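Structures incoming, each one as C-alpha cells.
Taken together, the values in this text are just the output of simple stated rules run on the coordinates, not laboratory data. Just so we're clear, the structure is a prediction, and the values are computed from it rather than from any experiment. Cβ atoms are built from the backbone, for glycine too; each structure is taken alone.
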Structure 1
Amino acid sequence: MTSIDSRRKRVVKNWGLTDEIVIVRSGSLVPIDGTDMYYPYQPHPNFAYLAAVGVPEALLTYDAKQNHWETFGPRATTDELVWEQSAQNLGMPVAELQEWLASRPNRKICEANTDPRLNQGIGEARIYKDEDELEDLRSAALTSQAGFDWVFANASVGMTEREIQVGMEAEFFKAGAPRTAYPSIVASGPNGAFLHFFYGQDDTLRPTSRSIEAGDMLLIDAGGQIGGYASDVTRSMVVGAEPTDIQNFLWHLIQRTQEVAIDRCRPGAEWREIHLESAKIIGSGLIELGLIKGDIDSLVSSGAVALFYPHGLGHLIGLAVHDSGGYQKSREPSSHPQLRYLRTDRVLETGMITSVEPGVYFIEALLGDPKNQHKFADEVNFKLADDMKNFGGIRIEDDIHITDKGPENLSSAIAKPLVINWR
C-alpha cells in the first residue's frame with residue numbers, strides 16, 4: 001500500500017460516510033485585478049495531502065458507496081499552450097466531472113474543504129506524518145540549513161535586512177526549495193520586537209529596509225519548502241560586536257528554555273504544560289534581570305511574563321507552516337494571558353511535527369500601553385523595560401519530530417551562533 005493509499009484510508013475512517021460523494025478541490029488560480037497575471041499558486045493542503053501533486057483547478061472525488069477515489073485534472077487548450085506549459089495531466093478530464101456525477105444520481109455531494117466535519121477528518125489524519133512526508137520535511141530542513149549557513153558567513157554591519165533576505169533565500173532555492181515556506185522574517189535591532197516582521201508590510205509599493213548596526217540582535221525566522229512541506233527555523237544572533245551582558249544573558253536564557261522544552265517533547269506529554277513550563281523558565285530569568293518581581297507562578301498567571309513572551313511555544317508543522325489539528329476536538333482556546341496565543345493544545349503523539357520556539361521581546365505596543373503600565377505597576381520594572389525598547393527580541397526555533405525513542409530535531413544541523421562576523 002502506498003503512502004497516498006494509507007492517507008486516504010485514514011481519512012475515510014475519520015469521515016465514517018455511507019453513500020455520500022465527497023469533492024476535494026485543489027484550488028483555483030486567483031487573477032490580479034487589472035492585469036493578465038495570477039497570484040502565486042499553492043494547492044489547498046487537503047488536496048496536496050491526498051493527491052501529492054500541486055495542480056490548479058484539479059479535484060479528487062470519493063464515492064463512499066463504492067469506496068472509490070477518482071482524480072480529475074484540467075487539460076490545456078491550444079491557445080493556453082502558446083503562452084504557458086501544460087499542467088500535469090491528472091486522471092480524468094475535469095470536463096467529464098458532471099457526467100461522472102450524473103451517473104451517480106440522488107447522492108449527497110459534500111465539499112471537503114468547506115464542510116467542517118470532513119475538513120477536520122482530513123486535518124486529524126494530517127497530524128501524523130508518514131515516511132514520505134518525513135523525507136520531504138527533512139529535505140526542507142536541509143534547504144533551510146543552506147540559507148542560514150549563508151547568513152552566518154555573510155550577514156554583516158551595513159547590510160540591509162533585504163540584502164540578507166535575498167541572499168539567504170537564494171541559497172534555499174539553490175538547495176532545491178521551489179519556494180519559501182512563508183514570508184521570511186529578517187528583523188534587526190528594534191524590528192525584532194515585531195513577532196511577524198515581513199519586508200514590505202509598511203508599504204508594499206516602496207518598502208523600507210533597515211541597515212544592520214554593530215551590536216544589533218538579528219532575528220531571522222525563515223525556511224524552505226519541499227513537496228509542499230514546510231521548514232520553520234529561527235535563529236537570533238548579535239552582528240559585528242561583542243554581545244552585551246543582557247544580550248548574552250537573554251540569549252542563553254532562551255537557548256536553555258528551548259533545550260528543556262525539546263526534551264519534554266515525547267508521546268503523552270501535554271503541550272500546554274510544556275508551554276507553561278517554558279514561561280516559568282523565562283519568567284525566572286526576567287526576575288533575575290530585575291525586569292519583573294514577585295512569585296513566578298503569580299507572574300505567569302497575571303500575564304506579567306506574557307508582556308515579554310506573548311506567543312505560544314510552538315505549533316504543528318506540515319503542509320502548512322501552522323498546520324491543522326493544533327487543538328484536540330474537546331478543547332477550546334483559552335483566555336489566560338499566557339495561553340491566548342497558543343496554536344496547539346493537545347497531548348503529543350508519535351508522528352507529530354511541532355516547532356519549539358521560546359522567545360523574549362521588548363514590544364512597545366505592550367510595554368508602552370498605559371493600561372498595562374497601570375495593571376502591572378507592582379510586577380514590572382517599566383523604567384528598565386523602556387531603557388531596552390531598542391533591543392528587539394530573541395527567538396530560537398527548531399522543528400521537532402515526536403517519536404517513541406525521544407524527540408528528533410529535524411533542524412539540528414543548523415548552527416546556533418550567539419554572535420557572527422565579529423573580529
Structure 2
Amino acid sequence: MAEKTGGAGRRAMTPRVTLVILTLGYVVNYLDRQILGILSAPIKTEFHLTNTEIGLLNGPAFALVYAALGIPIAALADRVNRRNVIVASLVMFSTMTILCGYAARFWQLLLARFGTGIGEAGTGPSITSILADLYPRERRAEAISFYSAGLNIGLLLGFYAGGRIAELYGWRNAFLAAGLPGLLIAALILFCVDEPPRGRVEQIVDRDDVPAFAEVLAWLRHRRSFLWFSLGASFSSFGGFAGIAFVPLFLHDSHHMSLHAIGLVLAVFIGGAGALGTWLSGVLADRLGRRDLRWNMYVPMFGWLLAAPFLPVFCLSPNLYVAIAAGAVPAFMGAVYVGPIFAMGQAVVPVRMRVRAAAILLFVLTVLGQGLAAPVVGWISELLRPALGADALRYALMTSLFTGAMGAVCYWRASRTLARDIAAAHALDTKSVLRPPDDARPSC
C-alpha cells in the first residue's frame with residue numbers, strides 16, 4: 001500500500017513497516033506471558049508446588065486480571081491515542097516480568113504474574129484496531145495473521161532462550177532476559193508508530209461519536225457470528241494454552257528430556273512451524289474469503305480436523321521420536337484460528353467499537369481458554385496421578401481433543417450469519433447514530 005501512517009513532523013511509516021514494528025510488540029508480549037511454561041519444572045522444584053499450583057500460575061494468575069482489565073482499557077483506547085496505550089502497557093508488563101525474577105515466595109511470583117496480566121491487557125485490542133485501519137477487509141486476515149505469528153516467535157524465544165538461560169544461569173535470570181526487550185520495543189513504537197485515522201481504509205468518515213459500552217454489548221449481542229466464533233476461539237485456544245503450560249513438564253516427566261532439549265524442540269515446532277501455520281491461515285482465509293466470506297470460519301475448522309488425528313499419537317506414544325513427529329502437525333495448526341477470527345471480529349462492528357470488540361473477544365478467549373486450560377488439565381493430571389504416575393499428563397492433555405471439536409462446531413455455526421453481520425456493520429458506519437438497526441434481532 002502506498003499510503004503512509006506518519007504525521008507531518010517526521011518521516012512517515014508504511015503500513016507494512018508499522019505492521020512489523022507492532023508484531024515485535026506481540027513477540028515480547030507472548031515471550032513475557034508464556035515463558036513461565038518452560039520454567040515450570042525448576043519453579044515447581046524450588047517452591048515445592050503441585051501441578052494444580054503450576055496451573056494457577058499459568059492460568060488464572062494472569063488470565064483473570066488480563067480479562068478483567070482488557071475491556072476498560074479498550075474503552076479508553078476507543079477514545080484516545082491507541083499508540084500511547086500500547087506503549088504504556090508494554091512498559092508495565094515488561095517491568096512486572098522482570099520482577100518475577102526477584103520473587104522469593106510463591107505468593108510474590110503470583111502477584112508479579114497478576115501485574116503482567118495488568119500490563120498485557122492494553123496491547124492486543126489496540127494493535128488489532130490499528131491494523132484494521134491500515135489494511136482493507138480483503139487483506140486484513142493476512143495482516144493480523146502475520147502479527148499473530150508474533151505469538152509463535154515469542155514462544156520460540158521463550159522455549160529455547162528461556163530454557164537455555166535457565167539451565168546456564170537459573171530461572172530468575174530467564175525472567176530478567178525476557179522482560180528487558182519489551183522496554184526497548186516500547187520506545188521503538190513510541191517514536192516510530194503514528195495513530196492512523198479510524199476507518200481510513202474503508203474511507204469512512206470518523207465522526208468521533210463513541211458509543212457507550214452498553215451500546216457495544218447490544219450490538220454484539222445481535223451479531224450471532226461474533227458470539228459463535230468467540231466461543232470457537234476459546235475452545236480452540238484451550239489446547240494451546242494447556243500445551244504451553246504442561247507440554248514442557250510432560251516431555252520432562254514422561255520422556256526425561258532436559259530443559260535445553262525441550263526448549264529446542266518446542267522452539268522449532270511451536271515457534272517455527274507454528275508461526276508459518278498462523279501466517280498461512282490468514283493468507284488462505286483472505287484469498288478464499290474474497291469468493292466466500294465463510295472461509296474465514298472454514299479455515300480454522302478444517303485446521304482442527306487435520307490436526308486432531310495426530311494429537312493422541314503425540315500424547316500417548318512411548319517413543320519420543322514418534323511423539324515429536326506427530327506433534328509437529330498440531331503445532332503447525334495450533335493458532336490458525338487467530339488471524340481469521342480477529343479479522344472478522346473487526347469486520348462485524350462499526351469503527352468506534354473496534355477496540356472494545358477486540359477486547360471482548362479476548363476476554364471470552366482468555367477466561368474460557370487460558371483461564372481454564374492450565375488449571376483444568378493440572379487438576380485432571382492430579383486425579384490421574386495415583387493410577388498413572390508421571391504419565392498422568394499424557395491423558396490430561398487429551399482434553400484438548402474434545403475442546404477442539406467443540407470449537408469446530410462453533411465456527412460452522414458462525415459461518416451461517418457472518419456475511420449478514422458484516423453488512424450490518426458497514427451499513428451502520430454510514431449512518432449518524434451508532435445503534436443496532438431495527439432488524440438486528442438474533443436469528444439462528
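Suppose FRET efficiency 1/(1 + (r/R0)^6) of positions 167 and 215 (r between Cβ atoms, R0 = 35 Å, to 0.05) works out to 0.95; of 1, 2, which structure was it derived from?
Numbers: 1: 0.95; 2: 0.10.
The read-out comes from structure 1.
Taking 6.1 as the value of distance in nm of label points 7 Å out along Cα→Cβ at positions 47 and 383 derived from one of the structures shown (1, 2), identify that structure.
That value comes from structure 1.
By the measure mean count of other Cβ atoms within 10 Å over residues 31-38, tell me the structure among 1, 2 with the highest figure. Walk me through the intermediate numbers first.
Details: 1: 8.1; 2: 27.8.
Biggest value here belongs to 2.
With FRET efficiency 1/(1 + (r/R0)^6) of positions 63 and 311 (r between Cβ atoms, R0 = 25 Å, to 0.05) coming out at 0.05, pick the structure among 1, 2 it was computed from. If you can, show how the numbers build up before the last one.
Numbers: 1: 0.05; 2: 0.65.
Among 1, 2, the structure yielding 0.05 for FRET efficiency 1/(1 + (r/R0)^6) of positions 63 and 311 (r between Cβ atoms, R0 = 25 Å, to 0.05) is 1.
Figure out for me which of the structures 1, 2 the number 28, 58, 14, 0 belongs to, where P(r) over Cα pairs in 20 Å bins from 0, in percent was derived from the coordinates.
Working: 1: 24, 51, 22, 2; 2: 28, 58, 14, 0.
Source structure: 2.
Comparing relative contact order in percent (Cα under 8 Å, 6 or more apart) across structures 1, 2, which is largest? Kindly include the intermediate steps, with their values, before the conclusion.
Numbers: 1: 16; 2: 26.
Looking at the calculated values, the largest one is 2.
Rg/Rh (Cα atoms, Kirkwood Rh), for residues 71-302 alone computed as 1.08: which structure among 1, 2? Before the final figure, lay out each step's value.
On the way: 1: 1.08; 2: 0.99.
Label of the originating structure: 1.
With helix-only ellipticity at 222 nm (-39500 (n - 2.57) for each DSSP H run of 4 or more, over all residues; to 500) coming out at -10000, pick the structure among 1, 2 it was computed from.
Values: 1: -10000; 2: -23000.
Computed on structure 1.
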